[in-house]
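A.B. asks: So, here come the structures, one by one.
Computed from the coordinates by the stated procedures, all read-outs in this text should not be read as laboratory data. Note that the coordinates shown come from a computational prediction; the quantities given were computed from them, not determined experimentally. Cβ atoms are built from the backbone, for glycine too; each structure is taken alone.
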Structure 1
Amino acid sequence: MIGRVAAVLGAFSGERPVLGVNDIARSAGLAKSVTSRIVSELVAVDFLERADNGVRVGIRLFELGELAQRSKELRQLALAAMADLRQATGMTVQLSVLKGADQIYVEILRGRDPDMLIRSRVGGRVPAYATAGGKAVLAHSPDDIVAAAIPTIFEPLGPGTVADEAALRRQLELVRSRGFSHEVEESNPGVECVACPILRADGGPIAAISVTGRAGRADMLQCAPAVRIAALGLNRRIRASTTFSSL
């Protein structure tokens, strides 16, 4: 099914921004009935939208394209700082952004402990309430963004996962007061993490940078100053970037 959807979306181009179902079917090599059903489903979720004489790419795909471009440029800006942070700490370094209620990992540089297992992967999602990166971002987000990230049920991802909204809000207050977040076995059993937000000039969050190691094997809090220095450096670089200066 994914291959058919990709074929339908691949029929559009700069030269052919509006297409009818027959045109899409011919380009995608699909039956008209199959194409019509896929197009209707894509319109329903705003991946396509109705236009005169056919359909065109919808606002949802535009939003995803904008997110992908910003994520790519964010990764390029952050890679050197991430590599320096890994060299300084020996731990896994992660760059993540908030999307809805989830923290999405944009880049991960693995540390020196090859046997440490973590759930995160590039492009993967973890509930923001259970991650240090998510809480670093939420602590500097507007109330409506925080409210949208609070689940009805706090699913335990590890033995230390925060259990309710009141506890989460206390954690966010602590993050704001000390400038970094710290989680122990919340997102993953046996894993400990420290994160700092990457902020716009107005104080709003863009992303989070974090270090991750084995819980109880090292004093993770000793890494907090290094993470903060990396975040401050990224703050300066990102504010100077034309891509992020208007965000």
Structure 2
Amino acid sequence: MNKSVALILAGGVGNRMNLTIPKQFFVVDGLSVLQHTMKAFQQHMLISAIYVVSSPEWHQTVKKQVQEAGITKFAGVIQSGENSFQSARNGILAIAKTESENTVVLIHDAVRPLISQDIISSNISVCLSRGNAITSLQSQESYMQVEKKGENKDIETYRYILREDLLRAQTPHTFHLKELKQMVAEAEEKDITYSQSIFTLACELGHVPLYPAKGEMINFKLTLPSDIMLFQAIINQLSE
């Protein structure tokens, strides 16, 4: 049976939050955002190990929070990179030293703390049956495609994209470790040092098709101060 592990990216700075600490360490309802996220993977019966990617100055904090939250599946903290792509790359190369190539790896943003058990199950199931899984939601709105013209970069639009043709990607992005290693190696060969995510890298390198896994509205990314307030409100509602 394939082993499934979580690779949690927690190396971000979170400048838009206007906090004195990275948002993944901000405490909400008695736990840091990272602890909430780790607990979701801790609780899932098919997740056997949890790896965290974080900047070196926060490694001891990560380890302390692991103990405080009772994360028994914690398998190590890995040094982050200059951006999320480099952090994911570092994580993949690090776990490749101890995990088998058939391992299913769920790469997840630490600042999506409301990931559900259903999302984790869907990612594992779709990856095992189709080869990969990208957490996503069907778009509920149509989109305009824009062009920026002139010295002032004025926005103009001439085209629209039907909502039926769009999915909104979340995380986890889930692949077998063997394919992740291949993508990292190919990116290095092509001197690719940045991509928005592992799924966009897969598209750039031709590792397609990609297959959608179950997403949920509350699996949102904490980006702005209002997101913290929404996160707190949801936790309060769920605990009633």
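A.B. asks: Determine which structure produced the value 1.8 for distance in nm of label points 7 Å out along Cα→Cβ at positions 146 and 178, calculated from the coordinates; the candidates are 1, 2.
C.D. replies: Attributed to the structure labelled 1.
A.B. asks: Have a look at 1, 2 and say which one yields 20.9 for mean count of other Cβ atoms within 10 Å over residues 50-57, as calculated.
C.D. replies: Here the read-out was taken from 2.
A.B. asks: If FRET efficiency 1/(1 + (r/R0)^6) of positions 26 and 114 (r between Cβ atoms, R0 = 41 Å, to 0.05) is calculated from each of 1, 2, which structure is the one that comes out at 1.00?
C.D. replies: Computed on structure 2.
A.B. asks: Who wins on relative contact order in percent (Cα under 8 Å, 6 or more apart) among 1, 2, i.e. which is largest?
C.D. replies: 2
A.B. asks: Given a value of 11, 41, 35, 12, 0 for P(r) over Cα pairs in 10 Å bins from 0, in percent, for residues 58-201 alone, point me to the structure among 1, 2 it was derived from.
C.D. replies: This figure was derived from 1.
A.B. asks: Given 109 as the derived value for volume of the Cα convex hull per residue in Å³, for residues 34-97 alone, which of the supplied structures 1, 2 does it correspond to?
C.D. replies: Only structure 1 yields this read-out.
A.B. asks: Same structure again: One of 1, 2 was used to compute helix-only ellipticity at 222 nm (-39500 (n - 2.57) for each DSSP H run of 4 or more, over all residues; to 500), and the answer was -11000. Which one was it?
C.D. replies: 2
A.B. asks: Of the structures labelled 1, 2, which one yields 1, 6, 13, 16, 15, 12, 10, 9, 8, 6, 4, 1, 0 when P(r) over Cα pairs in 5 Å bins from 0, in percent is computed from its coordinates?
C.D. replies: Derived from the structure labelled 1.
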